[in-house]
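Enquirer: Next up: the structures, one after another.
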Structure I
Amino acid sequence: MLRILALMRHAIATGQGPAAALLPEGAAYLRRLASRLEGEGWRPAAIVTSPYRRARESAMVMASALGATVETYVLDDLVPEGEPEDALAAILAAVPVATPVLVVTHLPLVGRLVQALTGDDESFSPGTFVEVARDGIGDARKLRRIGPRDLDPA
């Protein structure tokens, strides 16, 4: 079965701690990203997010802007210092068949996830979205990357 994961770093926030909130400009950027994705017909079948506030808020903005009324799962394994293997296992346990899955997390985990899946070393500025496809349990391939520089400014 082909599984698509859309790995996204949360948008710009007030800080790095667990309670740091999403900034208004971060939310505005996410609405622009969602508009582009919606224009392409992209919508998640499920959303998983870190328990940190900025990631949860980023997931909520994306879901709302995409008009996605899907289940959102908060996973403790998606914290910045999480291990990629644990994070992937938690995603699979939470949403075993849904595709695509929007995964909202942090550095360094999001970069380590892409590297574990594809072997690529991907950079992630806040709000960067990298979509990967994985067939079965083998290596995944990167489908696309959308970062802040790829979108028109507000």
Structure II
Amino acid sequence: MVNAAGTAGTANSHRSVDRRTLAAIAAGGALGAPARYGIAQLVHVAPHTFPWATFWTNISGSFALGVVMALVLERFPPTRYVRPFVATGFLGAYTTYSTFAVEADLLVKDGRAGTGVAYAAATVVAGMAAVWGGILAARSLPHRTARTA
């Protein structure tokens, strides 16, 4: 690929890395991963059954993402670090596509294709519904208005 300067490179090779943004993402991730682990410890799942711990973690994370993004993008003044900290860092580490994919695959490989397909479909459908529910919940919160003297 040829960039705007006419030299070979990737499309993003001219951008510098904002270390503060990376720090915000890392800090969020450092909090989100233990939160996911905590949920997994609270929700006990028998082997070869519907993976409820991952399901509820991903659904609650989807709902939280809807709430946070609606609030950050629609209500609060622009900031450089809230969205990377919460959405990419915390919720990115809290939710887990990789575990979801492995669990669905293992269910199918272990002869429980119906459970695996139901898990995959339910996760996608419920996740989308949760995001929209989070957006609607955030938008239904009353707005604080500045008082005039």
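The numbers here are math on the coordinates, done by the rules we state, and not lab data. What you see is a predicted model, and the numbers here were worked out from it, not measured in a lab. Cβ atoms are built from the backbone, for glycine too; each structure is taken alone.
Enquirer: Assuming 21.4 is mean count of other Cβ atoms within 10 Å over residues 106-113 as calculated from a single structure, say which of I, II it is.
Expert: Computed on structure I.
Enquirer: Here's a follow-up. Taking helix-only ellipticity at 222 nm (-39500 (n - 2.57) for each DSSP H run of 4 or more, over all residues; to 500) from the coordinates of each of I, II, which one would give -10500?
Expert: Clearly, the read-out refers to I.
Enquirer: Supply the structure label, taken from I, II, corresponding to distance in nm of label points 7 Å out along Cα→Cβ at positions 114 and 138 with the calculated value 2.3.
Expert: Only structure I yields this read-out.
Enquirer: Given a value of 1.33 for Cα Rg over 2.2 N^0.38 Å, calculated from one of I, II, which structure does it belong to?
Expert: The read-out comes from structure II.
Enquirer: With distance in nm of label points 7 Å out along Cα→Cβ at positions 34 and 74 as the yardstick, tell me which of I, II scores highest.
Expert: That would be structure II.
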